[in-house]
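So, here's a batch of structures to check.
FYI, it's all coordinate maths here, none of it is from the lab. None of these values were measured; they are calculated from a predicted model. Cβ atoms are built from the backbone, for glycine too; each structure is taken alone.
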Structure I
Amino acid sequence: MILDDSNSPFRGQGAFPITNWSEDDKPREKLMLKGKSVLSDTELIAILIGSGSRNESAVDLSKRILASVNHNLNALGKLSIAQLTNFKGIGEAKAISIIAAMELGRRRRNEDAVELTKITSSKAVFEVMQPIIGELPHEEFWVLFLNNSNKILFKTQLSKGGMTGTMVDVRIVFKIAFEQNATAIILVHNHPSGKLQASDADIQITKKIKTAGQQLDIPVLDHIIITESGYYSFVDEGIF
């Protein structure tokens, strides 16, 4: 994954050992390298704070703040701007960042978990995608990224073309698949002409992506062509 490191204190320094990083930078770099789940509450708050002072790192400041509420995040979420700014090193901007993050967490808990759409047939793909691309005057190429239960984790447009075609970068398809932890994908594009038939170009790009998926153990389950009123499935037509 390419990351924008233009603001990183480590730009141009190569493999700089983590032991030499500043305390303020360790949580951010740890998240980038190992993921969000391995960070402690203290480290996550340190990322929100961004930086400490000359005498105290953001991590140490976060420890003091959490200790003041007995390490209870619910209690932290109830602190006001005035209460947070009582801590040396916390100004209004940092206090607002903490409060905003706590509020987002509260709202997330109050929302029902989104029920993922399960793909059981080519018709199910059509029902999901026809409202999105079925009536467009130009071609768009989309990919559905599925989990091991064939539920849609994520869907995105990969390219957009004119009346007669569009280009697809195979590398981007699987870059996203890995980012989403997808175990399978379904290719989808529309034909503004209304023609429910696969072109030679459609077949070639499908074979190319399918071959790459086999090598990466992320199978392509189908390629669906969508029109305003119908669909064409490579699997149903025996092309796969």
Structure II
Amino acid sequence: MKQLSKLTTAALLAFTAQHSVAADLTIEIQNLTHGLYFTPIAAVAHSADASLFEVGETASTELQMMAEGGSLQGIATIGDAIGADVIANPAGGLLAPTMTASADITTADSNVVLSVVAMVLPSNDGFIGLDNWHIPTEAGTYTVYLNAYDAGTEANDELRGSGSLGEAGMPVPPPLEDMLGTGGTGVAGADINQTVHIHRGNIGDDSLTEGASDVNNAVHRWLNPVAKVTVTVR
């Protein structure tokens, strides 16, 4: 559980942003799910020639850090390297079901697309993802619905774990501690897709003390979309 203790700290890292006169935005993220939580969110405005992730491609180590343990440290490194404007952790921690978080940002002229990532809990390496959405230049309010992706870096065994990079198992922060079971045998099955792809969703079971999964199938299953992003351009 050491990684869990670092989750919020990593999310609160200061991001270096390079600003010039460009768009003034308000970005709001809403959790649309029944029982999932999102780890600290990163909303990143950046140039169109950069990406935080690519569907169908192998996840970077930085994305893996976020998708397996909720850490934004690697995303911060990418943001600094590409001169991005970043909103980090607008919820001040986990974003609970139905809740929203928002923040204002001024983007540099070259940062014309928006990407959003945050880990989905409980999951092994699931994350919400918005990939290189072009920021409108006309003032107004725009809505985008986000799918949950699988980073392809860890088998979906749906068992409790540390959330440390490369180690099996799901991180279990306090809001989920009493909702998940123990003693599962694992439901990884034929997880063979090792690229970023649409998440199959949790399978779960109805036992808190045995069965294949530690996930509650009455609470933590989902269908896409799982999040809504509302962008207000002024």
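The table that follows gives values for the structure above.
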read-out: Relative contact order in percent (Cα under 8 Å, 6 or more apart) - highest-scoring structure of I, II; value: II
read-out: Structure from which -3500 was derived, helix-only ellipticity at 222 nm (-39500 (n - 2.57) for each DSSP H run of 4 or more, over all residues; to 500), options I, II; value: II
read-out: Entry that produces 12.8 once Kirkwood radius over Cα pairs in Å, for residues 26-81 alone is calculated, selected from I, II; value: II
read-out: Winner on distance in nm of label points 7 Å out along Cα→Cβ at positions 106 and 122 once structures I, II are ranked, highest first; value: I
read-out: Structure from which 31, 17, 15 was derived, semi-axes √(5λ) of the Cα gyration tensor in Å, options I, II; value: II
